[in-house]
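J.: Listed after this line are the structures, all set down as C-alpha cells.
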Structure 1
Amino acid sequence: MSFAPLDTSLIEQRLRERVSEFEQVNGAAAYHTLKGLQDFRTGTCYVVLAAESNPAADGGQPRLKSAASAVFGVVICTRNYRDPHAEAAKDEATIFAGKAREALIGWTPGSWLPCIWLKGQVLDSDQERVLWIDVYHTTHVLGATP
C-alpha cells in the first residue's frame with residue numbers, strides 16, 4: 001500500500017490497450033507542457049488527476065489506511081475538419097470518447113472501486129482541433145500494511 005495519489009499510469013495503460021485509435025496516451029506531465037490548443041496533436045489522449053479528497057474526513061483520520069476519493073480527467077484532442085464552430089467535429093470527439101468510456105466505465109484495477117463517468121464536454125476548439133474532456137471518479141486506498 002502507498003500514501004501516494006492515484007496512479008494514473010494504470011489508466012493510461014488501460015487506454016493504450018483498449019483504444020487502438022489513440023496515436024498516443026500521455027499523463028499529466030505531458031499535458032502540462034502544452035501552452036495552447038495549437039500544441040495539442042490530434043488523436044492524442046491525456047490522463048490527468050484533478051483532485052482527491054477524504055470521504056470520511058468529518059469522522060476523523062484513521063492512522064494506517066484511508067479511502068481516497070479521486071477525480072480524474074481524460075482529455076482527448078480530435079480533428080475539427082468540417083465546421084468552424086466545432087459542431088460537426090464533435091462527431092469524431094464522441095467516437096473517441098465513447099471508446100475511452102467503454103474502456104473505463106466500471107473498470108476496477110487492483111483495489112480501486114469501479115470507475116464512474118461523471119461528465120463530458122468540449123474544453124476548447126479552433127478550426128483544426130477540438131479538445132474534449134471526460135471526467136471520472138473512483139476511490140482507492142491510501143495506507144500502509146502494519
Structure 2
Amino acid sequence: MKLLDIGEVSKKTGTPTSTLRYYDELGLISSVARHGLRRQFTPDVLLQLALITMGKSAGFSLEEISGMFGLDGTPNIPRQEFHIRADALDRQIRELTALRDTLRHVADCPAPSHLECPTFRRLIDLAHHRGTKKASGR
C-alpha cells in the first residue's frame with residue numbers, strides 16, 4: 001500500500017499541514033510512519049478528512065467528531081444524531097429563507113415609506129414573533 005506524505009494529503013484535501021498535525025495529535029487521524037520528519041498516512045485518511053469536514057460543516061465539535069470513528073479509524077456514524085442535526089438545519093434553512101425574502105421585499109418595495117407597506121409590516125410582525133418565540137425557548 002502506498003503511503004501519502006502529509007504534503008500530499010494537504011494538497012489533495014486542501015487541509016493545511018498544521019491542521020493535519022493537530023488532528024493527528026487529537027487522534028482524529030493517525031499517521032502510520034515518518035519519512036524523515038514528515039508524517040505518512042494511509043489513503044484512508046482522505047475519507048476520514050472528508051467526514052471531519054462534513055461534521056464540522058454540520059456543527060459538530062471535534063470531540064463529537066472523534067466519537068464518529070471506531071478504534072481502527074473506520075466510521076461509526078451516530079445516525080440518530082445526524083437526523084437531529086439535519087432537522088436543525090431544515091429549521092435554519094426555513095428561517096434564513098424567510099429572512100432572505102423579507103430583505104428582498106424591503107429592497108424592492110415600491111411603497112414611498114416601508115411603514116406604509118402592509119406586506120412589510122406583516123413581515124416585521126412575523127420576524128418579531130419568531131424572535132420572541134425563540135427568546136422564550138418555545
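Quick note: the coordinates plus some simple rules give every number you see, no bench work behind them. Keep in mind that what you see is a predicted model, and the values were worked out from it rather than measured. Cβ atoms are built from the backbone, for glycine too; each structure is taken alone.
J.: Rg and Dmax of the Cα atoms in Å computed as 16.7, 58: which structure among 1, 2?
T.: Details: 1: 16.7, 58; 2: 23.0, 72.
Comparing all candidates, it corresponds to 1.
J.: Supply the structure label, taken from 1, 2, corresponding to helix-only ellipticity at 222 nm (-39500 (n - 2.57) for each DSSP H run of 4 or more, over all residues; to 500) with the calculated value -6000.
T.: 1
J.: Sticking with this one: Rank structures 1, 2 by FRET efficiency 1/(1 + (r/R0)^6) of positions 56 and 112 (r between Cβ atoms, R0 = 41 Å, to 0.05) and report only the one at the top, that is, the highest.
T.: Largest value of FRET efficiency 1/(1 + (r/R0)^6) of positions 56 and 112 (r between Cβ atoms, R0 = 41 Å, to 0.05): 1.
J.: 1, 2: which one has distance in nm of label points 7 Å out along Cα→Cβ at positions 16 and 32, as calculated, at 2.1? The partial results should precede the final answer.
T.: Working: 1: 2.1; 2: 2.8.
Structure of origin is 1.
J.: Quick check on the output: 5.8 is distance in nm of label points 7 Å out along Cα→Cβ at positions 24 and 128, derived from one of 1, 2. Which one produced it?
T.: This value belongs to structure 2.
J.: Then there's this: So Rg/Rh (Cα atoms, Kirkwood Rh), for residues 80-119 alone, computed for just one structure, reads 1.20; which one of 1, 2 is that?
T.: Source structure: 1.
J.: Work out which structure the value 14 belongs to, where relative contact order in percent (Cα under 8 Å, 6 or more apart) was derived from one of 1, 2.
T.: Computing relative contact order in percent (Cα under 8 Å, 6 or more apart) on every structure in 1, 2 gives 14 only for 2.
J.: Could you figure out which one of 1, 2 the value 1.6 for distance in nm of label points 7 Å out along Cα→Cβ at positions 64 and 96 was computed from?
T.: 2
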